[in-house]
Structure 1
Amino acid sequence: MIKTLVIADRQPKINIREIVQDNGIELIITLGDLTREDILPLEQITDIPKIGVYGNHDSGTYMPELGIWDMHRKIWDYKGLRFGGFEGCVRYKENPDAVMYTQQEAMQLMAGFPKVDVFICHCPPRGINDEEELAHQGFDALREYIDRQPPQVLLHGHTYPTEETLVKQHGATRIEYVYEHKIIDL
């Protein structure tokens, strides 16, 4: 098991360095909609791998500044697990600075993506912890991907499911929704 700190959509209410030190964190994952200032303590954490994807409200520049490896459409192997990722959300408005894709663009970008053990994304797959409104609709491409090549775990943020609607399992895939921060064993 890899003790993992996952951060999404909001700055953690408690100090990131304390979370890492007090919990034996071995990996840090960011899922987007964060500012550099939200996660600035990550800059000082250099002995733990940091990976992430951007969300639709991100500038698209803070990850390299904080030593976070951008996982969008990339593969990374760590401690026996293969990680992959996809950034952004469904395009719901015209904004050239926002990280958003049409459903068709996402399908093209995900075509041929290899099977991974852990998939990280900002926006969830369609029909899993998403909403009908376009701004919080899931990606069809991600749903097709996890149905065809189910990862062991999928981590996402972006939406606001209630306890009653929260999907925690889809077929063979464990679904982990993250808002603010969560410690997860991978």
Structure 2
Amino acid sequence: MERNLTFIALFAALIAVLGLLPKLTLGFGVPITAQSLGVMLAGTVLGAKRGFLAALLFVGLAIVGLPILAGGRNGLEAIQSPSVGFFLGFPIAAFVTGLVVERAKDMNIMIVGVIGSIIGGVVVLYILGVLGLAWKLEKTFAEALLLVTAFIPGDAVKALLAGIATQAIYKARPNAVMSRT
């Protein structure tokens, strides 16, 4: 129990710290940040349930006003912005990423980490993010999807990095990759 809480808090903090890296905001209000990499890692390392809780803790802390989102924003600002679907989708993305990794225990950890990150941290997160973007910008889903296509290659690289990092953690400390235990 105590170990679970420690890892959940650690990964919520990791997601927050990744928001300190400089962001790039495109003209329609959705920033490119490293925080989605933290969400992917929460899923690949912690698994579905703990990854979900880490991302949920992060979202909760941001909503109560902590400026832990990229650029020093808080969750109340994110909820009012076009990136609302991406922000609120973090816990679901971490859950799906972790679920994929947990279900494929016989696969190479790096490969399944990349696959899980693409499914949860890119596909699922983009579906939720595009829905929020379409809602806030009053566009169709297809129009909003077109706006974010420029982000997909960068997020695919983040998925690859998540797989590589998960494998490195697994080699160094197998018990720390809770999605495999």
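Throughout, read-outs are computed from the coordinates displayed, never taken from laboratory work. Predicted, not measured: the structure shown is a model, and the values here were computed from it. Cβ atoms are built from the backbone, for glycine too; each structure is taken alone.
Details
- Parent structure of the calculated result -21000, given that helix-only ellipticity at 222 nm (-39500 (n - 2.57) for each DSSP H run of 4 or more, over all residues; to 500) is the read-out and 1, 2 the choices: 2
- Winner on distance in nm of label points 7 Å out along Cα→Cβ at positions 57 and 169 once structures 1, 2 are ranked, highest first: 1
- Of the structures 1, 2, the one that 2.3 was derived from, the read-out being distance in nm of label points 7 Å out along Cα→Cβ at positions 121 and 145: 2
- Winner on Rg/Rh (Cα atoms, Kirkwood Rh) once structures 1, 2 are ranked, highest first: 2
- Structure responsible for 7, 23, 32, 24, 10, 4, 1, with P(r) over Cα pairs in 5 Å bins from 0, in percent, for residues 49-88 alone calculated and labels 1, 2 on offer: 1
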